[in-house]
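Quick heads-up: structures coming right below.
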Structure I
Amino acid sequence: MDAGDWPAVSPWGLLATVAGRYGERKPRLLACAWCRHVLDRLPPGRPARGVSRDWLCGVITAAEHVADSPDIPPDVPARLPTADAAAVVSTTPAAQMVGWLTFAPGTFEPALFEEMPALAARVLGSGKAADWYPEFERRQSELNALILELFGPHPDLPQIDPEWRTWNNGDVLNLAKTIYDDHRFDLMPILADALEEAGCADHLMLMHCRGADPHARGCWVVDLILEKM
């Protein structure tokens, strides 16, 4: 089974196929990655009411901590700011994004993320009715790519040789930790080089690290190295 065998149209259907294997950590990290993805593509202009990039990034960072330490409650305000001069996301989509990021432990269902591509299409699109469906399809494809980034291209992922983690005083492991902790996805090709020098010959793993695919915290290769999967 390869990436072409996954459902191509329904990202929540794709998520439903794999989410149960990894608990709620991966879905929460997917919410974080998708919200960062939307924030990074915002068009110029400010809404009349909404939240700032810094405020929403704070919620995303808190959710990332919760993903790795589920006993820590989400560090987010009970309510969205009522007025923010630096607003970049209007109140309604911001509230929906916060809902994705802060779902209560034990409550995740793939349907929770069903509106992700539609929200991105509304926030990032031109607003013209004729452009709606192409924009929706584009965002749906981007979400599918992020799901594959976190969960992997097929259910039987490559195995990590423990010796790769200790090679050259732990270069592979240290790179993976830096990428994960600091969002240093520019180091992914260097991680591929280190893996290869350590003895990894797995084409799928190396090509993923060197490819132009979107990378996010929870990347399946980094997670395998860090023993998070």
Structure II
Amino acid sequence: MKALQVVIRGFTASYRIPFAIAGVQVCSPVPSYGNLLGLISCCAGRRISTNETRIGFEFSSSSKSSDLERIVRWDYNIKKLGMPRLNDKGPGVRQREYLIDPLLVLYLSNLEFEDAFLHPKGIPTLGRSQDLACIELEREVELIPVKKGTVGGTLIPLRACPEDIIPGLMFRVPECMQYNETTLLREALNNEVFIATAAAPGVRTEIELSSNLFAVSDGNQGECIYIHEWKE
């Protein structure tokens, strides 16, 4: 199977865990597949749907830190759907986590996205608008199906795991987001439990799956990539 490999690096990355909304804004150690669809959509200049490509990735960061940020709080506007209004209590302050020195290696089954990363329509970011990123490398690779191997930082749905649970951080996150043309808001699709494997540089997790594991033909022996299969 041929795939497009894209190497993206940044100074910081911020991937919010959507169901943790009180106290410190915690950061996911790896991006969700919704985050990656958003990144591809930004570079392509249009909304990318799940039926256009499968996605695999390896992500790492050197450390994690936190900072205080001023936030603008919004409320739903009952009178005008899709047009939020400012919260009556005004802005607030929140402690937010972020990742340092992130590196993302992205694998796409659709080779037609090559031009989107060679000539991105938008500014690529690793999370929020201030997490600017640089596209360092893009090339076509050959992926070979395997049954087991070691993976870097990635996200594997619990439904894909065997009886022996893969070690990592387990949390619930939407598989992707869908834009609602009526309310002009995003809607979460397929809230699932995922396992985020260790994302420290040089650290790899040994896993064994019946499908969706691939080795890069010119990669290091024993290393593999999980290519996500979208839930119908």
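Any read-out appearing in this document is the output of simple, stated calculations on the displayed coordinates, not a laboratory observation. Small disclaimer: the values here were computed from a predicted structure and weren't measured. Cβ atoms are built from the backbone, for glycine too; each structure is taken alone.
For which of the structures I, II does the calculation of helix-only ellipticity at 222 nm (-39500 (n - 2.57) for each DSSP H run of 4 or more, over all residues; to 500) return -2000? Attributed to the structure labelled II.
Ranked by relative contact order in percent (Cα under 8 Å, 6 or more apart), structures I, II are led by II, which has the greatest value.
If distance in nm of label points 7 Å out along Cα→Cβ at positions 112 and 152 is calculated from each of I, II, which structure is the one that comes out at 2.3? Answer by label: I.
When mean count of other Cβ atoms within 10 Å over residues 144-151 is computed across structures I, II, the figure 22.0 traces back to I. Could you tell me which structure in I, II was used to calculate volume of the Cα convex hull per residue in Å³, for residues 96-135 alone as 87? The structure behind it is II. Suppose distance in nm of label points 7 Å out along Cα→Cβ at positions 64 and 200 works out to 2.0; of I, II, which structure was it derived from? For distance in nm of label points 7 Å out along Cα→Cβ at positions 64 and 200, the value 2.0 is produced by structure I.
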